[in-house]
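Take a look at these structures.
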Structure I
C-alpha cells in the first residue's frame, strides 16, 4: 500500500476544498498533527478514519485507495500504468488544461 499516495490525495482534495488541516481534523475528530502525518504518509489510517476522510472531503474511498493499491501490484512490471489508467490521466490533463486556460 502506498501511504504517500493516499496522503497526497488527501492533501490535494483538502486544498481543493480550501480547508486547513485543523478544519479537516475537527470534521473527523482527530488532531491536526495526525492529518499532517497522514498527508506525509507517515501514519496509516484505520478503515473508519479513511471513510470519515472520504466523507469529509466529498470523495470516495476508492479515490483515496485505488491507485495506491494498483501501484503496489504493479511494482515489478515493465509498464507502470495500464491502458485504463493512461486514458484517465489523459482526460484529467485535458480537463486541467481547459480549466487553466479559463483562469488566465
Structure II
C-alpha cells in the first residue's frame, strides 16, 4: 500500500523502514498523475517488500528544499536513512523496479 505522507512524517518513515521509495509529486503535474498508476503496479509487484510514500511538494516546501527536489515527479530511494538513488521525471514500472530491487534485503 502506498502511503500519503506529510513533511513531518518523513524522518519517522526513514527510521521505521530499511528501504523507502519517496515520490515527490504535485497534484497539478500530469507526469505525476501518470506515475501514480505505475507506482501502484510496482507496489503490487513488490508485494510489501518496499515502502512507497508520496509527498506533495506544494504542502511540504521546507522538506522539498531540504532534500533538493527541483522538479516533479522526483523519485528518491533511501536505504537505512541515506539517499542511495534518485530519478527525475516519469518512469515505467520496469525502470522503477530496476531502481529499487537492488536495495531490498
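Okay, here's what the table says:
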{"read-out": "Which of I, II yields -11000 [helix-only ellipticity at 222 nm (-39500 (n - 2.57) for each DSSP H run of 4 or more, over all residues; to 500), calculated]", "value": "II"}
{"read-out": "If volume of the Cα convex hull per residue in Å³ is computed and equals 114, the structure in I, II", "value": "I"}
{"read-out": "Structure with the greatest value (metric relative contact order in percent (Cα under 8 Å, 6 or more apart), set I, II)", "value": "II"}
{"read-out": "Identity of the structure behind 22.0 (criterion: mean count of other Cβ atoms within 10 Å over residues 18-25, calculated), options I, II", "value": "II"}
{"read-out": "Read-out mean count of other Cβ atoms within 10 Å over residues 2-9, computed value 18.2, structure in I, II", "value": "I"}
{"read-out": "For 0.90 (FRET efficiency 1/(1 + (r/R0)^6) of positions 66 and 90 (r between Cβ atoms, R0 = 25 Å, to 0.05), calculated) the corresponding structure among I, II", "value": "I"}
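FYI, it's all coordinate maths here, none of it is from the lab. Note that the coordinates shown come from a computational prediction; the quantities given were computed from them, not determined experimentally. Cβ atoms are built from the backbone, for glycine too; each structure is taken alone.
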